Structure I
């Protein structure tokens, strides 16, 4: 069933491309009012973008699961060369339209079959970790580690806890039944990884990790790959 769900997950994001930006903005606004957040505070997506901008400049940057280019636009401000990968051609098409002639190397690839071909100063992915099945997480993170140059960084933005909407569409422990506006529904992977376990896993694989919770739902993880000796 796993391969079927992963294929359906790609189909979902292909079909969702035209709705994606609005739904992400709504997720940020909703999360900013959950827990201890107030309407006067910036939403967690804006806070995550600010943290990313404050990380300084990088040479080679890789974005995985770039979607419609929401985060790519930020990466262009801090990266000399940006490569953006996504499995959905519809997402990549919107990103190209949105970013115009920006110097981005777009690549279409299923990230579960993707293999890094070079090393980068920064590898970034948002809203992707939670779509990786637990049994595939180690393999994927190993690939990311290989893509990060020693001394380089990996940054992850995602959810560590479900929103009310996530709970309403949950289908067991690691799946969700996501609807689109046209009434179609798709089964996708949706996992809320324990941050302490994630940090321990990354520390063990040679990263120095810092994690900041941006709301009761979202987190920003920055991990520096240790220099080899």
Structure II
């Protein structure tokens, strides 16, 4: 472990440098050499420093939300949900900058490596906790707010429309439990919860819990 810790953390003067090195090391393959990847990631981080700030906030969210996590180093090195999210942030920057082919390449590699598929067009806020990560799918026009927790097997999928706005909008502080599916351009309000394996097809108001298939609302603020 000393060699990994030294290479991935101690030899870097900044968090930004360590992050780009770690991502490049995890995502590299024959078509994406590590040196080339680091150049791309560094360029994205320099152009939009908020990505690095968001990564710090994501680590803070993990430490706050995951009782099994006792420090920042473990998720930085090993949590594939964290690494998949940072890969997506770079792919999203490339996508917005008009480099769609490169963004798609990075998305595909991230999906292969982390089992997390986030379309590069999707918008994801700060302080987001992707727990475990396996089997997560987030579509092109989805929006995920700050402070959201996403467990394994969550799908934020489309309505079946050929184009336009067709994916969910997830508010701040929402919990999407394991296996939850939210389909179409519906809104899940701030601090709402979607229970495990639930299917959400319509809006969930702020603070409510959606349970079942199809989901029904329970524990809504102000309800008797």
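What follows is calculated from the coordinates using simple rules that are stated; it is not laboratory data. Not measured: the values here are computed from a predicted model. Cβ atoms are built from the backbone, for glycine too; each structure is taken alone.
Some observations on this one:
- Winner on relative contact order in percent (Cα under 8 Å, 6 or more apart) once structures I, II are ranked, highest first: I
- Structure (I, II) behind the derived value 1.8 of distance in nm of label points 7 Å out along Cα→Cβ at positions 46 and 78: I
- With FRET efficiency 1/(1 + (r/R0)^6) of positions 6 and 54 (r between Cβ atoms, R0 = 25 Å, to 0.05) derived as 0.45, matching label from I, II: II
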